[in-house]
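Engineer: Next come the structures, one after another.
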Structure I
């Protein structure tokens, strides 16, 4: 199987369980790995034969910047569902990693992340 990968997509959102995280936007980073058969696109050189990664990037940024999620697990699951829907049956699976770049923890930690894979 072939893969389309988006790495390091950054957007701001208000996700987290702490009251401050609900009110003050913070940066998130998302990686997407779409599993799909890209044979037709490789032969035709036609965007309609593949998954439009530009459109995927826009919808992921909108999801991060949109509706609040308490848990990164929930946000990652929502993103995975949106990506699969946008792929319109071309994708057989998607893996999503969501990274909180400024976790509110009392230790020196550069990020915390959650990864999900959905068929």
Structure II
């Protein structure tokens, strides 16, 4: 505990002033530059951590049906669900194809550059 007893904010401030007074002007410039770059990086990480999530899933845990459904009603519901599924799969395939084309374009550019 003797270590903490010797700590004094006033002595720390005086020590910092003496240290900075012995520095050359270019050293102080680099100090300010280093502190600015560090502050910008910390600010960017903090700002990035508060983004809204891009994907919010729509989760359906249980679908409820009446107990007296007929087979025709079940088949009709399956046809509607199959159409929705095919539409969703087509959208996903189009998105995947678009991404694949973007990556192919990037790969062709990198190959042209010799990378």
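Each reported figure results from applying straightforward, stated rules to the coordinates on display, with no laboratory input. What you are looking at is a predicted structure, and each value in this text was computed from that prediction instead of being measured. Cβ atoms are built from the backbone, for glycine too; each structure is taken alone.
Engineer: To test your reading of the models, identify which of I, II gives 7.1 for distance in nm of label points 7 Å out along Cα→Cβ at positions 8 and 88 when calculated.
Structural biologist: Source structure for this number: II.
Engineer: State the single structure among I, II that was used to calculate helix-only ellipticity at 222 nm (-39500 (n - 2.57) for each DSSP H run of 4 or more, over all residues; to 500), giving -25500.
Structural biologist: II
Engineer: Matching task: 23.1 is the computed value of Kirkwood radius over Cα pairs in Å. Pick the structure from I, II.
Structural biologist: Computing Kirkwood radius over Cα pairs in Å on every structure in I, II gives 23.1 only for II.
Engineer: If you don't mind, another one. If you rank structures I, II by distance in nm of label points 7 Å out along Cα→Cβ at positions 24 and 40, which sits at the top with the largest value?
Structural biologist: Result for distance in nm of label points 7 Å out along Cα→Cβ at positions 24 and 40 over I, II: largest is I.
Engineer: Can you say which of I, II returns 0.15 when FRET efficiency 1/(1 + (r/R0)^6) of positions 48 and 72 (r between Cβ atoms, R0 = 41 Å, to 0.05) is computed?
Structural biologist: Checking each candidate, the match is II.
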